[in-house]
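Taken together, the values in this text are just the output of simple stated rules run on the coordinates, not laboratory data. Everything quoted here is computed from the prediction, not taken from an experiment. Cβ atoms are built from the backbone, for glycine too; each structure is taken alone.
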Structure P
Amino acid sequence: MEKWYDNVVFYHMYPLGMSGAPYENRNPEITHRFDELKEWLPHIRELGCGAVYIGPLFESTTHGYDTRDYYQVDRRLGDNQDFKEFVLLAHKLGLKIVVDGVFNHTGREFFAFQDIQRNREGSRYCGWYKGINFGWNNPYNDGFGYEAWRNCFELVNLNLRNPEVKNYLLDVIRFWIREFDIDGIRLDCADCLDFDFMKEMRWVTGNEKQDFWLMGEVIHGDYSRWANPEMLHSVTNYELHKGLYSGHNDHNYFEIAHTIRRQFDENGGIYRGRVLYSFADNHDVDRIISKLNDKRHLKPVYTLLYTLPGVPSIYYGSEWGIDGRKANGGDPALRPRLVLEEMQKNPPVSWLPDYLEFLGKCREKYPVIGTGRYRELLLTNRQYAFARIKGDEAVITAVNNDDKEAYMSVPLPIQAGILTNLETGEKLSAGDGRINLKLEAGGSALIHVQGRT
């Protein structure tokens, strides 16, 4: 039986940035920015999205990943009641809600770390963190050393093999499910988390909510180590993310096709049966339009994102084609303040929101796009076609990264009765088991194939 997360489009919200919250959390007063964030939900639904990944939300000191209270929504966004109402509205609109779970580390203002600062060797929380050593020091001159995430000493690594820490975090997860009715968790730094902790988390969340979804941030490695029946349902597909922009910049569709063939081919893909989380950009990497040498390639990039195997995600603002590079200000440059009404009135790329809405509606109307098996049909450096197939139905995707129009003769994946260009509504004809397509420079096409009955 298919779950909601097997065929859905995500919208990714970084709430501290998009709502214009101050970078440092020093004001004791609560600011109710969720009122503004709720205004985005109808827009997200209109795009054809069925789920929202929002985070980080835990009370934190700066960027949201230096947690100081797991039981409170960050006061720069609002209070717990505000978030309850946000989730309730999302659910009324048919949107699932997935939040950030920051369980690899805490900030230095978390109560357990502050207890160590005060009581040193006498603190009962010394075992909560990795590498506590009172013979060393750290860049903050606390008079003791500790293990930090990637030597970022504002992020103190938790010891997830300590039963107290593990049980504390599992109680946090139960609280967020019961208190807010969330539908899933995206695990920050999942490639750093203890495997036994994730196994127990899978058991706990499944008992709390049968269709609860766990997705992990994993950059490198064999994704099946994390995404499997015992641990997480999905992980971030950074391998495909890299191919989506470099395969266009280098005019090399072999890179993308090889990735998908290795991962999902019906005759031996190593991740068949798994649904990975796909994205063109997110809060940690440059915006896709800033990476592309030819901006016309936005269309085939998003066509591939929505139709290749995986759960596609749109990062807030990228539906309008905004730019953003880390080189222009670090992470905050990727997480800007945006006013929804202004973006809708003056989008940098005017055609893109409508096209993403079209792609989202296609996935809703034709579930074969998201759940059908993958088959490669045609491949050159500059043209690529494949099908998603289920029973007597298929959808063909064809893309062109050339700087001139291309003619493609694509074999049909099944015996065709009716062929329809989904973007134009035009009925097409085929001869000798093939369909002939003409794609503009940076063009793409989706062809629905209804088999003979």
Structure Q
Amino acid sequence: MNVLLLYPEFPDTFWSFKHALKFIHKKSQSPPLGLLTIAAMLPLDWEKRLVDLNISNLTDHDLVWADCALISAMAVQRESAQYLIDCCKNAGLTIIAGGPLFTYEHEQFCEVDHFVLNEGELTLPPFLEDFQAGRARRVYQTTEFADISQTPVPMWELLDLKYYASMSIQFSRGCPFQCEFCNVTALLGHKIRTKTTRQIIAELDALYAEKWRSSVFFVDDNFICNKTYLKNDLLPALIEWRQDKPRITFFTEASINLADDDQLMWLMAEAGFYSVFIGIETPDEESLIECSKKQNQNRDLLEDVKRIHRAGLQVQGGFIVGFDNDTAAIFQKQIDFIQKSGIVTAMVGLLQALPGTRLYKRLQLEERLLGGISGNNVAAETNIVPTMGLDALQEGYKAILCHIYSSEYYYKRVKTFLKEYNPPKIKTRLSFQHKMAFFRASLYLGIIGKDRVQYWRLIWWTQFHRPRLVPQAVTLAIYGYHFAKVCKLTIL
């Protein structure tokens, strides 16, 4: 059996980093971790071929070679996923689909032969048994959650690693919190399930054996849920593993209560973590109460962010406007918070009601749903009827983006961050790739670009005041170029 593992293309969005990747000659930010993990669960005698449309095209040769196709996708990849389905259908291939997009919208894809939904560790084995026996049903799904301590090492060997900016691994699934707008618990549950330290080290060893020498993203929705295990087991093991691998660094997602634990932040920084994405959502206390973001309530969020920066972890922040309690004042509040916090990578989005969330169910009962979601985190669109009115919400939202990603305020924010940021003094070596990125950035942003004055002011200030952070300054300048491009599409 020859199986094509197909991953749809991402459109030009905030997290695609499309415009930044060209500075390091990469094609995609990260690989399709789900498909690589599923590949490791398929029968050993099946021939497997991965086609990631973010890296290469699907060819007629691929389609002729294959007996069946396995497609995984998120909502933002919907259009490209439909393209892949059409190609496979025209080629007469059996189509098997899974992942978040199909878990919630499988009824809309009539051309797909079989859906393997929810967690593949549970739904893939019965499908494979029935498929090989010639009696496969159309839909396989479950309400249970898998024991991921049994999940195999992803098949990294299917990748052409040189085209990716980072790799991805997963330590845990689930989240204990109950944010009204979030679909993580609907997909993965409240109970925190973790892999063992031995599993994580095995995955990293396998990546290293494939000659990976750059950053690794722990894709956990909240990496710090099991703090005791992290502090006593995983992080010490990562510190030891990384001693002779200084070019390997990590980044992840966490909740704001990370700021309460100095030991945990220190261990993460020592283990090579340099960045965490945190859902700040809003500086408005009433809106935090509305959406049940309890972990963010009754806190000095601004000081929390700065404390994390001082611990050596850069905060990337998620922000939302459009809560029922939001007034016209929220737009300036968000701008002020983002600028004062020094959160350089600030993803601001309109509130959307995702299927499976409590918000979706509530607004459905209130008859305030407008339709489906695009999956694009930075777009002037929403599927809800906002209390402040759609026009006012969209106008205020665009004003936020226009401000925070203008060159003047973006570079000011980078400087605010660099003043606070205090990474550990661990020996690192800049790769040739990063040296070339500095050269290209200095050529394009520093000579050709319209923001060259801002660029060189930042670089020279960093060289004189925080010389160790010049690589971070260059990286953030490149990010700013990408964010400005994406936000311009949103604002127009």
Structure R
Amino acid sequence: MRNVRACTVAAQALGLIASLLGFGFFFPGSAQTLPGGARDEVTLIRGATILTVTRGRIENGAILIRGGKIAAVGRNLEAPPGAKVIDATGKYIMPGIIDCHSHIAIDGGVNEGTLAVTSMVRIEDVLDPTDINIYRDLAGGVTTANILHGSANPIGGLNAVIKLRWGKTAREMLFEGAMPGIKFALGENPKRSNFTPPPGTPRRYPATRLGVESVIREAFTQARNYMRQWEEYERRRKAGENAVPPRRDLKLDPLVEVLQGKRLVHAHAYRADEILMLIRLAEEFGFKVATFQHVLEGYKVAREIAAHGAGASTFSDWWAYKVEAYDAIPYNGALMARKGIVVSFNSDSAELARRLNLEAAKAMKYGGLSEDEALALITINPAKQLRIDHRVGSIEVGKDADLVIYSGHPLSVYSIVEKVFIDGQLYFDREADLARRAEIQKEKEALKARERGGERRSERRGRPPEQP
């Protein structure tokens, strides 16, 4: 109950800020909340074309939501007594969009660029639940995002997978049970080719692509030795010896988890040679890269990426914005997918995240992917890359009710998001948002009129108006 009151207070505070700034935010109600943010209620959405992604299309279909989960999907479903019924006739429903590379909701900067290895820092400690980009991305149909450290370091900080539960606390936005990850980076950014230190300040190592590999290799050599020390300690402890544990190292702990397969590696990479380098290094140390991020030259080494078992989270058609991106082509995503790689399209931008549905549509033009294959790029595929596909990414019975209702087909530039559900709870409603904007505008006009009236009264008294 205390958490519910805290969330309500937070929502009211955000609403006040919204009024002052002129935004028309929609906030979900404060009904009884279940673990994970779901509410104990039943909702039936009917009449829509359902794009399940993994099980084809259902015309004039219906989805029954119970306790935040998808309870039934099909045609001619009956609403249980007391259920809320939403008529979505003529509209489309798809799974919530999953952004595998995002930097929203980070307070205090995205890069801890002082050291080459910063695996001790954690994104979840600085999440900002009041970031306006959470709401804007939610309004674009995004329901889950992988919040990553920046790419200033060969080995960066620990990620945070969140659900865009607008109005909740930072802790409540965390995706429960999501597999932890860490950000790596190759190329121009970690070797600091785009950064000039102040006069008198030495450049940070590494300054070359060779140095980037050296930093990663040295870090995992240390982590492997550190892991063996702990294994030896555990062996001696279980044998009844009075063993002294090794000194805890917060920088090496996450890398040990990588070696043990308990933490995912998300590696910023562009060039084919560097992608191959990290694959060779990972296989030498016995771990796998979960995803190559951006991976604009992935089409050149697609067989090698597929053989390693890594995913690829790329852009639809970004190119030439820096030297590493000059060999990018809009067919990259489709070519990698045809070679058996699990491919997703990400935003890396709070602005682009609002239109990831249209980024997916480009894959039908550039590469000839089918409708379901294109939608998979922003739903089930990023869910697989983040190891959360048992919960989200498609419309199937038992999965979280993270759903988006579009006015038309989501791959059409003319369609807009009308409603967004997370855990069965309505977190964005365009109609309510527009009504709220009208209320805010009316309130602003009333305040302006009151201010003008005060100025006139002050003038009649022969003294200047009061200053705010």
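Given a value of 81, 46, 41 for Cα extents along the principal axes in Å, calculated from one of P, Q, R, which structure does it belong to?
Details: P: 81, 46, 41; Q: 67, 57, 48; R: 77, 69, 57.
Attributed to the structure labelled P.
Assign the value 0.10, calculated as FRET efficiency 1/(1 + (r/R0)^6) of positions 79 and 439 (r between Cβ atoms, R0 = 35 Å, to 0.05), to the correct structure from P, Q, R. Kindly include the intermediate steps, with their values, before the conclusion.
On the way: P: 0.10; Q: 0.45; R: 0.70.
Source structure: P.
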